[in-house]
Structure I
Amino acid sequence: MSEHVRVEVTVNGTAHSTDVPARRLLVSYLRDDLGLTGTKIGCDTSSCGACTVLLDGESVKSCTVLAVQADGARVETIESLAAGGSLHPVQEAFREEHALQCGFCTPGMVLAVVSLLRENPGACAEDIRRGLEGNLCRCTGYTPIVRAAIRAAGAEGELA
């Protein structure tokens with residue numbers, strides 16, 4: 001029988017207090033316990049980045065973080081970005097630049113770009129390529145994703 005631990009975490013602005021198995025991954029907690037299925041399980045080895053979320057503002061692969069490690073933290077998933085029926089500037093840039101095809105990697109890519117642009121709002125194409133090295137896309141060839149990130153970097157308004 002697995003030991004359970006109380007986890008208190010704020011996900012997308014909502015506080016949650018849940019007993020979870022000590023070894024539950026953050027990605028499983030988000031998907032299975034909270035029903036936030038925008039975070040994808042891709043490789044289970046931290047290679048693809050499909051499970052990327054923001055943990056206290058930092059981009060992390062949620063398949064490498066235990067839910068108990070997020071205790072007391074603030075987590076942002078792809079579901080947190082669009083507000084009031086409007087896409088986040090990064091999501092809008094992905095749409096405008098056709099930076100998705102199958103869409104499986106898109107939530108992780110978008111959150112990685114959000115994190116990157118929060119840290120480096122004036123990121124150039126090389127900064128963006130380097131910042132996305134841990135996120136894999138098998139469909140787009142990355143050029144539209146880089147164009148979308150450049151577009152979002154130049155977008156008017158707040159990227160937070």
Structure II
Amino acid sequence: MAIDIKLKVNGTEHSATVEPRTLLVHLIRENLSMTGTHIGCDTSSCGACTVLIDGKSAKSCTILAVQANGKEITTVEGMATAEGLHPLQEGFHLNHALHCGFCTPGMMLRAVELLEKNPNPTEEEIRWGIAGNLCRCTGYNNIVKAIQWASAKMQDKELPSTEPEFV
């Protein structure tokens with residue numbers, strides 16, 4: 001039994017006919033061909049599949065596509081605008097906050113919601129805010145720096161240094 005759904009992804013209306021068991025992550029990747037949303041663990045442990053649903057971060061491997069009917073979804077492909085990269089995308093690039101890049105889309109989308117709720121988070125608040133998203137490569141220090149950098153840019157504050165830290 002297939003179900004017809006409608007949702008807005010990155011500002012564009014989409015209609016789809018899905019099986020009731022289809023996960024949102026599969027709809028995004030397979031039906032809509034937006035492969036920036038990654039499948040990492042299928043257990044909601046890693047956060048690589050994080051998207052925004054009506055502005056709130058959610059792990060799309062735990063949500064059925066039918067539950068997204070009528071919702072507005074933002075994926076990493078929808079972060080940049082005609083003016084350029086989102087400050088978080090720019091911050092991740094400039095602060096060397098990605099290595100393999102697998103966790104990056106989910107990490108950035110989680111950080112979008114974090115900065116919406118708390119535009120000027122402390123390092124500890126950032127670490128708690130991204131705690132549900134795992135990175136197996138970076139050790140998180142540069143991810144935290146990237147989020148701090150984006151926070152400063154979004155508030156028109158002096159931008160922190162983007163020089164890499166060597167430990």
Structure III
Amino acid sequence: MTGVVRKEDMAGSSSFDIVSQIDEHELDNAINQAAKELAQRWDFKNTGAKVEHGDGTVVELRASTEDRVLAALDVFKDKLIKRGISLKALDAGEPRLSGKEYRITAVLQSGLTSEQAKKLSKLIRDEGPKGVKPQIQGEEVRVSGKKRDDLQEVIALVKNQDLDFPVQFTNYR
């Protein structure tokens with residue numbers, strides 16, 4: 001077996017990034033599908049139920065009664081799930097009366113906060129393989145190591161955690 005050089009034995013290291021992102025296109029699709037369903041369903045007739053895209057990842061839900069705006073939120077959550085967006089990213093406020101209608105402002109979190117990045121980094125340092133180094137870079141955590149198997153182990157470790165925020169793995173090299 002001499003003369004065979006495995007990729008793990010070569011100089012250099014592999015890495016990947018842990019991020020928390022929302023696919024804007026899928027979010028738009030979920031909003032449009034929810035709006036279409038609210039317009040077509042008989043139980044939402046004459047309730048003024050609407051779902052609209054606000055600034056960035058803000059979504060505004062409206063209806064004439066509190067229970068209808070909560071039902072509209074359930075429709076929107078269903079559409080998010082079907083479009084592959086984790087509900088862990090959704091932070092929906094309480095229904096509030098605004099004029100003659102009830103409103104819910106829902107914000108979808110995009111990017112890791114510094115506390116979340118620190119939590120992931122500590123988890124990887126404490127429970128991950130020895131040769132792996134997490135490094136916080138703004139709203140993401142870069143994980144690097146010499147062995148790709150170690151990186152796969154870190155991905156499995158993070159996936160098995162019950163985190164209160166969604167994570168994705170990108171730029172695996």
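Any read-out appearing in this document is the output of simple, stated calculations on the displayed coordinates, not a laboratory observation. Only a predicted model underlies this, so the values are computations on that prediction, with no experimental measurement involved. Cβ atoms are built from the backbone, for glycine too; each structure is taken alone.
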Structure responsible for 0.9, with distance in nm of label points 7 Å out along Cα→Cβ at positions 31 and 63 calculated and labels I, II, III on offer: I
Test item: Kirkwood radius over Cα pairs in Å calculated as 16.3, pick one of I, II, III: II
